[in-house]
Structure I
Amino acid sequence: MRKTIVTLYLSLWAVWAAAQPRFTSNTEEYRFGQVEWKHPVTAQYDITNTGDQPLVLTGVEPDCACTATQWTRTPIAPGEKGTMSVTFDAEALGHFNKWVAVSTNTDPELVYLRLTGQVVRKITDFTHSHPYLIGQIRIDREELDFPDVHHGEHPVMRLGVANLSGQPYEPVLMHLPSYLEAKAEPAILQEGEQGVISLTLLSEKLADLGLTQSSVYLSRFAGDKVGEDNELPVSVVLLPDFSALTAAEKAAAPSIGLSAQRLDLSEALARKSKARQDIVVTNNGRSPLVISKLQVFHPAVGVRMKKNVLQPGESAALRITVHKKHIGKRRRPLRLLMITNDPAQPKVTIEIKH
């Protein structure tokens, strides 16, 4: 009898241990590099729940009074992402090394992230703050992504630009689509100066729900032409609005479930020219699940699903294929997007490691 009780206890403990949220950050140390004195800078962390229970961030505490914090307050579902930002005020000159304690519902409950850099009167090294080089111009991001937008919203994204060209430079984005507006401040950058291009999304000009992709091109000098070397991909995801649903309607809604939301095809692609894997999609809700959009962010990814409407309790296979020859030299992330009528998950993103 005692042996049976011990075995049952160990089995329950193993189930409990396996069913846990897991906090995974895109980086454990955010390196600012040089920071201009009295100009606050913000570290943006992408938080992924790599466990199999909802992840809750209950608090973010810096180790000094010189930072401001924001974080995702709602539970992060397994496989989904949240964000956390920490703003450093740069009031004191010199090197800094700060820690931020993140309280979670994981085990252990505290996760520590680090901020490092140097506050200077004038920035001379843009390697860390603007890591991407286009010609003799450095920028702080290589993709322009508006991930969760509703109709009528006008979110603003800022692209940091630094001039290393040795002559005055006018930051211009060429081939802007009709749903984007751009303004550079200042309009002219002298050698060694930095500025910002603010991009405003006009969501009412988007034609449809789901993913809209295009490209803009950063001019490197007056009269520059467009090409792969100065291309910046633009991605916008327009979501359906379920805010008007009643509690009863939400209770009777469909609920999407997936056998996996992260695929690792790197080993197969190291040996073969293409790799594929199936994901099982299940409707765990009480009404038909409609997958209105099934889209890819990258031409290397192909998808196939025989039906886009699943009745309650019904499942279907989603086949994902990656062609190695289309991945390209820049090796951008491979993702798949699904837009559904599940009010709890109108957007489902599947990440593919290659």
Structure II
Amino acid sequence: MRIVIDHVSKSFGKVTALSDVSLEIGDGELFFLLGPSGCGKTTLLRCLGGFEQPTAGRIFFGDEDVTGAPAHERNTAMVFQGYALWPHMTVEENVAFGLEMRRVTGTERARRVDEALARVQISELRNRRPNELSGGQQQRVALARTLVVQPGCLLLDEPLANLDAKLRRDMRREIRSLCKESGLTGIYVTHDRQEALSMADRVAVLKDGVVRQVASPQELYRRPASAFIANFIGETNFLRGKVVAKETGRVLLDVAGVRLEAESCPEAFGIGAEVVLSLRPEALFRTYSAGEGANRLRVTVRETSYLGEIADHIAMSEQGQEIKFFELNPVGVLRSGEAITLGVEARDVVILPEAD
């Protein structure tokens, strides 16, 4: 089911939760709403589900305007953070409940319940009650309950927040597989950037009720539209610099006397423009070549955290800038006070506006 959000705004008294949000979500797409607490992502999801009505704007499911339609008249199903399972019902009864409300009876109801339980691999738990299930099993029941009604759109409101880290990783794969195998359009709310990067087809980042960027996970991470997004989507180092020269496929920048090269620069920034550079910690590497030329930073190691497969370093540049960098598969230990040279590829130097 294709979904169009057309200039939607939502206010609660004097508080604006959503401001002129426009998005188009493709049929069968797994689309994420990502942002910090209070950014408006859950409010937008509730507007899509019919639990809130927009103050302005329209919402289309396919060609149908559903803006004023109540929740039970929309072809959606919602998975809540708290699962919302009936404690006095068995797994089978919980899954069948939505079909009973839709007056699906007899053989058809039994068939669809069996199919939904099998799809999420909990057929053997059908006679248990929620208090006899683990968190992951309860999550599967909540998913089966939504799948059994055969919705056109699945709405997920931070459904993995109550699970431990390993189970969250496992459930990410399962939810994505279920959506793709079922051909469901999924809209998933989270503040967890790893969930968004590992599961989404596309991501919309919200801040203060406004959509700041819509992109694929890779584009969002590698080419964020602002310093806020670069910092929210992952760890990074920010350096202030100035555009010195621009050529085809090459941008030269001055960072407090250090030369850095980037592969691209937004057209809005001409020669002399003040910019912010984002350098991801994993993009920085120790180099044993001379510290001359572009994309070389002389730093002094201040602190190291050895984590087995990776070492997490904090250093200080000669310009007084704290620099964080990662070392994969470290074979030695960098000592505090050790002076080293870091390199970075031009493709990993991301130019951002000075002001967010």
Structure III
Amino acid sequence: MAHAYTPGLKVLHETIINKERRLPLKGTVTVEKGQAVTPDDIVATTDLPGNVQMVNVANILNIDAADIHEAMQVKEGMKVKKGEQIAETKGLFGLFKSNVEAPVDSTVEVISDVTGQIVLREPPIPVEIDAYISGHIQDVIPEEGVMIKSEGVFIQGIFGIGGESRGELATLTDSREDEISAAMITPEMKGKIIVGGSLISLSAYKKALQLQVAGVVVGGFNYFDLEEILGYTLGVAITGQEDLITSLILTEGYGKIRMGQRTFELLKENHGKFASVNGATQIRAGVIRPEIVIPLKKEELKGDQKDADASEGIQAGSLVRVIRAPYFGRMGKVIELPSDLRKMESETMVRVAIIEIDGENIDIPRANLEMVETD
């Protein structure tokens, strides 16, 4: 039987979830192996070097660079406050003095008698990494971070914006075909992750932002509305760094597309439970998909776990989703995986899969497919 190995979207009701939480540079790990953690627990900390400011003292005081040390009232390594006098000329007969004040709270790093400039380093920027999900510390990476193990529901979306968020799941629609309207979003939704069916409108998403909803999970969203939210046209689909209160995760694609049945059922089953979401998306090499993680308690586990990292590849009968235009977001069943190359409209010869979408058999390049892995 023919197989094609391609990235797959996970919709798993029970699996082992391993999350690496790593600092951007070396620091201190604040937890121990085996320790239980909750999403808000800090697992590692570090300090990023502060910003650098250059001050041209020689120019300001109208002196030669070689004379800068005579004018300086501070030395390398000293801390200074904003507005504190750091250099002064002798003046004429003690009068008409010129001086330089520190522009920011900082540390004097370099005083150069070659350039006449000094280098001021602003205070370090503290960075804290939280656990993101509930679980146990599986492993500690010294001075860098940890690996957290959890068990629960794991669902991937096809596209998202906004970074990590967490909150109680609240399913707002009765059907996977229903839209989330602005009227459904009330002040009680603050800090929650709301789940809908086929679409959330721009006005409804804006209201979610206004009311500080933690996240939105829905089937689709209008692509052209993204520009109004982000302030720019989204080109390459690399997201996750947007400064948004409300993460948005699309499980199906752009436009009004009903949420996958298994996905909607899983989310609805877990209404009221605490979940962690991440809208970060990367379509190209090193694929990253937005995700919903719902840790489960021991008594809620049934023991029929599926490996979240395992993939059998697509084959005849597999459920797949198209990830490129013109069928982006459409789902269908694999009918056949022909071994011969087929010519596309672009005149390129590629390996294809024959997919049944809404009763029609369509040749689609295998590279344009993602397997929807369910349990």
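Taken together, the values in this text are just the output of simple stated rules run on the coordinates, not laboratory data. No experiment lies behind these values; they were computed from the predicted model shown.
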Relative contact order in percent (Cα under 8 Å, 6 or more apart) - structure with the largest value, from I, II, III: III
Structure responsible for 5, 19, 27, 28, 15, 5, 1, 0, 0, with P(r) over Cα pairs in 10 Å bins from 0, in percent calculated and labels I, II, III on offer: I
